[in-house]
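As structure tokens, here come the structures.
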Structure P
Amino acid sequence: MQLVSFMSNNEPTARVGALIRQPHQSYIVDLNHAAADIPAQMISFLDAGEAAREMARRVIDFPPGRALIPIEAVTLVAPMQRPGKIICLGHNYSDHIGIGRTIPAEYPNFFNKTTNTVTGPNMPIIIPPVTRQVDYEAELAVVIGKRAYRVEEENAYDYVAGYTIFNDVSARDYQKRTSQWMLGKCFDTFGPMGPVLVTTDEIPDPHNLDLSLTLNGQELQRAHTGNMIFTIPYLIAYLTTVMTLEPGDLLSTGTPAKTALAQTLPPFMRPGDEVRIQISKIGELVNPITAG
């Protein structure tokens, strides 16, 4: 399934839907309107587990007309509006470790982003006047599907709901001021994600995906998720030795080489730019850059 969170004119909050692509028209199936037992919001839907997902599959196969909405009539927002955790990872691609180190780390380099960073597809990344070094980071994000604590690596995929695209936008000038990266990572709107959450049945191997990023049409990043240093099962197993992961939590798996910071003439993002990330089997996340 390709799950979305969407807003329509007559709804005050985002609702969970499924994207159906047809040759001449794409639709959103409002899952809760199609079947009242399906929770109306994404994190509640994920928390309801396999029973809710099975109901959703049946609804998608035979959607009632009242629940079908042309995609042009809705606004897609971030799949998880307020995830409980946004956990990111630094230096997880073999071609990216040259930035600040020469060999892979023994352990994953995790850090947090805060929920104020969350924004969705086609929504602006807002650059405040205090920073002049706003960088892009194309990343595959893992969405947790059920409560996970002390998970064995071989069972880790059982706890994954699916995958989405994440842009770990970073203010490098703020990030470099101290040894802690948090402030440079946590400006409002610095966590675009979407446009869809693709469930694991459609992506059986998340380490076999192509990833690319363009800025104003110029390709700046291209990679394959098979080049990650730490695999997704390892990351989940390692994290859950420390903390409980909950449905809707986001684990972003790191960016490949050629961020702006790593280049001789850094192409930092400016107001008026457009950044576009593509990941095979998921789609495309597009965001304009504006001043704020």
Structure Q
Amino acid sequence: MSTLVNAASRDALAATELQLLQATDGAGAAEITGLADELFGVAALLGRESTLRRALADASTEPRSREELAKQLLAGKLGARALPVVVEAVRSRWSSAKDLVGGLERLARIALLVQAERAGRLDAVEDELFRLGRIIGAELELERLLADPAAATDGKTALVDELLGGKVEPVTQALVRQLVAHPRGGHVSEGLEELAELSAKRRERSVAHVRSAIELSEQQQQRLAATLQRIYSRPIAVHLEVDPAVGGGLLIKVGDEIIDGTTTGRLQSLRRDLAD
């Protein structure tokens, strides 16, 4: 997964997301799943076809020309919900052809999260994605296998189905399948972390990555979330990682800010002070 950092691409994504939300209005779970699958399919097509990718993302051409090209190629191949989303995407101005592909993938993932949200299962999906990221990150051989671009996609998705089938939310399984099918470089565990953060964003929450030497109870996590909400003046989702190496206390990371209340952190700070 990749993060869109250029302002033009962020604006394009925001405009296309509005079209996506219109496309999901009144849609059932199966229809939203189909919409997501079609968006993933278009992203995969553009990922393979460099000439087409550049043509549909060429900001030097008129938006209407790019729209007509998309309709010519995809009308009759995409459903009535997916085609307007793709058309809006190619009409928009992206900073690069790569961002157009990444934007379509992100929109497909958002569609699946919308499905979970409407079913009241977004909390569960977010938690599962976070936990899976930690589990896979700790299993180096599994991480390597799932992220290997040379490995057969069918084999990787079959492995995901074997590991997760019936054990997680259907949306979680679908998101993981697509992530390993189109890793776009990087670690699968990092992609899962980004997906968990995208889930939190659906509820307009920020994520606090918390490392603790011991497991925190549900009540303790709720109190921590409430404290962080007062500090940051916005809802905070707590993602806890148990790490004995921190000693005591908590290491909290919210965005680029780190709150180090660990024994290890305080010792390191003391050593720096003594060295000055």
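What follows is calculated from the coordinates using simple rules that are stated; it is not laboratory data. Computed from a predicted structure; not experimentally measured. Cβ atoms are built from the backbone, for glycine too; each structure is taken alone.
Quick look at the numbers
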item	result
Entry that produces 0.40 once FRET efficiency 1/(1 + (r/R0)^6) of positions 129 and 249 (r between Cβ atoms, R0 = 30 Å, to 0.05) is calculated, selected from P, Q	P
For Cα extents along the principal axes in Å computed as 67, 43, 39, the structure of P, Q it came from	Q
Computed -3000 for helix-only ellipticity at 222 nm (-39500 (n - 2.57) for each DSSP H run of 4 or more, over all residues; to 500) - originating structure among P, Q	P
Which of P, Q leads on relative contact order in percent (Cα under 8 Å, 6 or more apart), largest value	P
Which of P, Q yields 2.4 [distance in nm of label points 7 Å out along Cα→Cβ at positions 121 and 153, calculated]	Q
